[in-house]
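Each structure below is given as structure tokens.
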Structure P
Amino acid sequence: MQRKTARESLAYSGLVAFVALAAAAGPVVAQNPRPGGKLEQMRKLRKEAAQRRRRLIFNNDGDEPVYQCKEPTVEALLKARTTGLAGTNVDSIFYCTWSSGFGMFTHHTKIGEVFTCKNKPFNRNLTQEFMEQGIDPLQVMVDFCRDNGIEIFWSMRMNDVHDGSYPDMVPQWKKDHPRLLFGSRDKRPPAIGDGRVWSGVNYGRQEVRDRAFAFIQEVCENYDIDGIEMDFFRHPVFFRSHAWGRRVNQRERDDMTALLRRVRDMTEQVSLKKGHPILIAVRVPDSVGYCREIGLDLERWLQEGLVDLLIPGGYFRLQPWKVSVELGHKYGVMVYPALDESRMKKGGARNKRESYRARAMNVWNSGADGVYVYNFNYYAKPNDPVWKELGEPEKLQTLDKTYYLRCRGFWGIKAYLRSGEQFHTLPTLSPERPVTLKAGESYSVEFPVGDNVQWGKQQGTVPELKLRLQVKNLKDPEEVTVTLNNQALAKGALSEGWLEYAPPAELVKQGANKIGIAFQGGNKAGLIVSDLLLQIAYKQSG
């Protein structure tokens, strides 16, 4: 459901306004109402709302008041990342109000803390000035979305540990409750990443779960949002056992599931008071097994109906998108794969427009319900045409693209779970993990292509295709044979470390394509292949 009428700003009077609203709505209906009761009707509305069209979900990490704005005005806040999104493919904005350090926010809160620090690197932080002007960034986003028919979710990072690297981000609550953390600045957990997760909170403690719940409840009660996102990817460590190298146990998973149930019950009660549903989205690693090992019983959440939108993916990607899509759809849950920035070392142009088009096309070809982008605002300004492209597969089909065999790096898979690579099923060939072939050896891989490259054949639009391999230790292209779907390609051209082929369009399939690389050279060091990509440019014939 959409409610396009702009709401009056709640600002400092948010709690008072909510109390009045609740009183007018009357008592909350019991959890097990008679058939046809109000709660049952609201659940039906929630299912309908969950099924609405979301071509493109934009996650805004909400740091404009801290880094981007030059003056504390509504116009400056919206101009930074939001105004230009009106009329684009963006049907939903997931707005994170800083949410760093478990309780530092840039919205009005009486439970958490408002982040007003001005020490470097936060010397441009205008959050305090926004507050003094009576401007609440979250309310500004709610009003903008209402005025423009865009869905609005509040996004909470469930265990953000940026404060492990920036002392000024550590909330006072953590200083007052050090035993609820994974460690200390001087005693850092050795099992996870570079040790900065010492500042993470232990969800094995009831006090932590109560506080996380209170953050979410406060926003649901005080703001006219359509849903909340529980972001379990910033950062994916939740239990002290895990942080210190031990396995998460079932009781800990049950504790987290109980928190999800509690959030669901609360959102239903608040929905009844407000007269519209509040959805729950979760962003998690794209593997049920990986999730279980870090304490998230994802499939159980789906089975119990605790999730409305599934957002798989983040720092890393583990499986083909279709695995997550099939999992969500099995339980009637909408699925929106996350296209985070590449972070691939020596990754070339993976964060450019042509690459994002290809990644989005593969998402659509997986059967997903839409595309989710995270940190994309750092690579595409609000007026970039890509905001009007990624959510429309029919339009995307006609645009030039660059498909990489692998766009995401490997950092984080083992950093957040030592045994994490056991859940990784994607090809590894990339600048971070090159493949070396000795004389007589070969390598084959499935290469997904979301395009039907012959879509414009009847209209005279032809694709110009370039299959490119980044190579070392190769002097003569004749020493390499490349096949595409079992058909040998004509001799490639070697230039500046790239071996390039021009495959016929009829060889490229929409979906999985098999690429084979065989080395017949005599170089004792072998052929090193460090990247593989397909460029598609559509041109009018004649």
Structure Q
Amino acid sequence: MPVGLQAHGLYLLVQELLKQKVAKQPALVKALLKPETYPHRPRQIELVQTQMSFLFLTGDYVYKVKKPVDLGYLDYTTLEKRRFFCHQEIELNRRLCPQIYLEVVPITRIGRQFHLDGEGEVVEYAVKMRQLPRERMMDNLLTQNQVTEEMVVRVAEKLAAFHAEAETNPDIGTFGRPNAIGINTEENFTQTEKYIGISISVSKYHRIKTYTDNFLKLNESLLQRRVQNGRIKDCHGDLHAAHVCISDDIYIYDCIEFNDRFRYGDVASEVAFLAMDLDRYCRGDLSKAFVDAYVVTSGDNELFRLLNFYKCYRAYVRGKVASFMLDDPYIPDKGAALAAACGYFNLAYRYTREKPVLIIMAGLVGTGKTSVAEALGRSLGITVISSDIVRKRLAGISATEHHFEQYGGGIYSEEFSRKTYDAMFVQARELLSQGQSVILDASFRKRGDRLQARSLAEETNADFAVVECTLSKEMVKSRLERRLQEGTVSDGRWEIFEQQKRDFDKITEFPAENHLILDTSQSMSNIVSIITERIF
């Protein structure tokens, strides 16, 4: 299961457990579940809880009441503190969401009757907001596959404009210094030692720690330059998909108001937070589009050098927080929390890869090479170079125009195939040299082409892997017949299969760690998970 869905399941579990405790809530909460407490008499009221607040959803408005808790990193224990942080929430969130954050409303009481903004003694305060449509929250849209590249570009542009105006000063800048970042990362590792062997393996823990420590040592001058150039800002602080609403406008809400130091940081860290969250929903393509758009808008090209480090940091923090839930007595079923923690830690581990990887797809026509390549590229945000597209571009014909040549003839002759592979290698070399991973989608039926691909990886200091796709003859025939009716780029058809099978050089030249054989009859999500776990 993708980690994004694991986290969503964890959220639902927590909400259900919190709902079970409503009967034990204080009189104020019970009163706010009654329409007569509100001046506009809502027809329906829904209670949502977090560790810090009660949220009352009334249709037109949301009223957020802070709990009288001290969690160490926040202190809401007195009425005056809660009033102060309500005003802070309004002021800070209006930077990105002025239309949504309306006012701080006193909650009053006369006898046993509570009222919002009424007569009597003030007993509490609420942040009043316009209620945004839940179905348009980015996390919900992601699970429905409804987030587009155009949407994330708009988010990036809004974020870049916000960062351009966000406050910075010498005090804020100190939070971007290497020693300050090191204090935060070391705290993460100390606090997660107890979960080694539970939600994170020994090897992954030490790999992530080594990567983090080495990055901070090797990039001191870069980090100091970020401070000097004013890239450390008063940011949002908690920018993940659940805090973005894509409706008639882009709404980025619910920033951290309770602790300034959680908002202060490098803008690259904030960008990496949402990029990481898109990655965990297996939408690396959207993650890449978001980051690219931010860099174009902001002109902050240095951000690319920091991206994986901050993605790793943000994913590790999320894994830590999910691990803390394993110790929460109010969560009897720890399965969802454990799955979420493992997913985040695995994601953090993936970001420690310091070399790009060249993956070549290999296999007979109809075995699913292109489908796997596209799904993997989309999940991880990796460029896919397709032999079908390159071949037809070289021939000067439309990608969707079919050329049903005899086997080995026309644009599928040995000579033209050689031109196709050479053109693919040229493209791949350029990307690999820039540190970008690449997937080459072709049959790679000849050993010489596969060896040339491995040589290319060695020359560009990239890791190398072959994913060989296999499928039963019956399923290949069915797929090829269906594919011809769907207007795909490929010219593959059943009569080619047997000829290609006889002409395919068996893959024996690579060690097992570089050669993954996959039966593509299984679900695509499972295939992508297997490849990701094995190669990344």
Structure R
Amino acid sequence: MTRRRWPWITCLLLASGIASAQARTGQVTTTIHVTSSDLEVKGITHNWLSYNGDYTGRRYSSLSQITPANVSQMRAQWVFHSRNAGVLEVTPVVVGGVMYITGSNDAYALDARTGQTLWHHAREVTQGLVDDASGHINRGVAILGTKLYMETDNAHLLCLDARSGNLLWDIAYAPGNKNYGATSAPLVVKDKVLVGTSGGDDGVRGFIAAFDANTGKEAWRFWTIPAPGEKGSESWPGDMYLHGGGTTWMPGTYDPELNTIYWGTSNPSPDFEGSVRPGDDLYTNCVLALDPYTGKLKWHFQFTPHDLFDYDATETPVLVDTVYDGAPRKLLIEANRNGFLYILDRVNGKFLSATQFSLKQNWAKGIDENGRPIRTDLIPNVEGTRICPGFAGATNWFSPSYSEATRLFYFMSLEECSVYSAGVEKFEEGKAYYSTGVKHSASDDAEKVLIAFDPVRNRFVWRVPQVGGTHSFAGVMTTATGLVLFGDDSNSFEAVDGQTGKTLWHFNMGQNAHASPMAYAVEGKQYFAIAAGDDLFTFALPD
């Protein structure tokens, strides 16, 4: 069901021609049209066209109105309150002054200057879901032409009219196991919409699927858990491949020049008991390089073979072109949940380096010359084993950022340990598949840390410990003026100097942020937006 409210707004005309909205007596006429060429532009200006802003995953905005010199004057502009079932983890998409956000299974179009609702597409949440899916989390939309795409909590792909919110089609893309869910934003590449699923802890078989953006017809599907006889199937005896995990619950990135998608996969199932899934457990805990036309695997890199600690590799694979070891390289940079920051050659997947950033890390002695971890003898057992990083990971799905201004990579880290227990359990549909459990290590103090890393010199430039309860799950973005903006660990949206980490400004939102920030501009005015709790906040300089 779509509900509309057409407020009076002034004319929003963009030189790019991507979108415009014209005010008429009593109504608004909006023309939206985003092309695949628009999506392939490297760099983010006034529009924020996808979950990460552009295909690189850098979350680097070239807007320059707000600087280290004037950011202290920034003020809240408007707040949108969602009454949906789950907390907001969305990153808004903004096209021509229209903002698109999601909350649970609902989609909203807002006037990006005022927060007024242009339309609201409502859909009931699904009952009886398992684990993460039961939280009804939704991280946003994708857009192509005049069509808007979103996933639902029970793994449907919806296509809406971006101008009206009307439903055009609805595809159920994960049948056969009710433990499937979906929490991600889709990714549009060329004429296809790419989606994944959640449920890596719940005994599902992970995949990435592509659908025709116009018709919804399935184009291809890459299964992350090999079927019997396929490469890697030796880890999955009997019918274990049907319950092996490896879900794809965050959007990937894309290099148009190499025509390659980079997508992360989650932990294997069952989570903490590895005896029933011997070997490396391909293709879990991997970044996959795929052909967007066919879904064919070009290469893969596995960060944590035979994972026993829930170290999903769904963190954003950030694409950076720079001089590395004295030569121009196309890099993929990922701060991984296992406590190491990796640099790969994204042309061929060659391992270049891994640098430990988790100070308490104890599951591995290091990373060898081929990128494989050198394991310690710590494994979950019946009595419980203290493992660092803990269950939440040394970092997680919240966004990192690479700044072209400072040439540094920024991300939020968590110093925490957990006590892992394991025992063999049978898969049962309708229940999680952890085998068996985890709890906080009472002997360890947890702490969030904002980190700046120089990928060329493989060194940390600064680390800024956060004050708070370590319950935030907020990401990072950067700007051309050298700002780093993020949700800190004390309920605030914060801006720091990218060179030094010095705090320049903060705003207390009164609730934890579980989302990543973005930036946009309308009629020459620059804004930032971030969700916290069930509210979306926007900020700008005073008029």
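The numbers here are math on the coordinates, done by the rules we state, and not lab data. Fair warning: this is a prediction, and the values are worked out from it, not measured in the lab. Cβ atoms are built from the backbone, for glycine too; each structure is taken alone.
Using FRET efficiency 1/(1 + (r/R0)^6) of positions 120 and 152 (r between Cβ atoms, R0 = 30 Å, to 0.05) for the comparison, can you identify which of P, Q, R gives the largest number?
Numbers: P: 0.40; Q: 0.05; R: 1.00.
Of structures P, Q, R, the maximum of FRET efficiency 1/(1 + (r/R0)^6) of positions 120 and 152 (r between Cβ atoms, R0 = 30 Å, to 0.05) occurs in R.
From which structure (P, Q, R) was FRET efficiency 1/(1 + (r/R0)^6) of positions 88 and 496 (r between Cβ atoms, R0 = 35 Å, to 0.05) calculated, if the value obtained is 0.00?
Among P, Q, R, the structure yielding 0.00 for FRET efficiency 1/(1 + (r/R0)^6) of positions 88 and 496 (r between Cβ atoms, R0 = 35 Å, to 0.05) is Q.
Work out the source of 1.4 here, i.e. which of P, Q, R gives that when distance in nm of label points 7 Å out along Cα→Cβ at positions 232 and 256 is computed.
So the calculation was done on Q.
Taking percent of Cα pairs over 45 Å apart for each of P, Q, R, which is largest?
Largest calculated value belongs to Q.
Out of P, Q, R, which has the highest value for distance in nm of label points 7 Å out along Cα→Cβ at positions 72 and 240?
Going through P, Q, R one by one, distance in nm of label points 7 Å out along Cα→Cβ at positions 72 and 240 peaks for structure R.
Starting from the value -15500: which structure in P, Q, R was helix-only ellipticity at 222 nm (-39500 (n - 2.57) for each DSSP H run of 4 or more, over all residues; to 500) calculated from?
The read-out was computed on structure Q.
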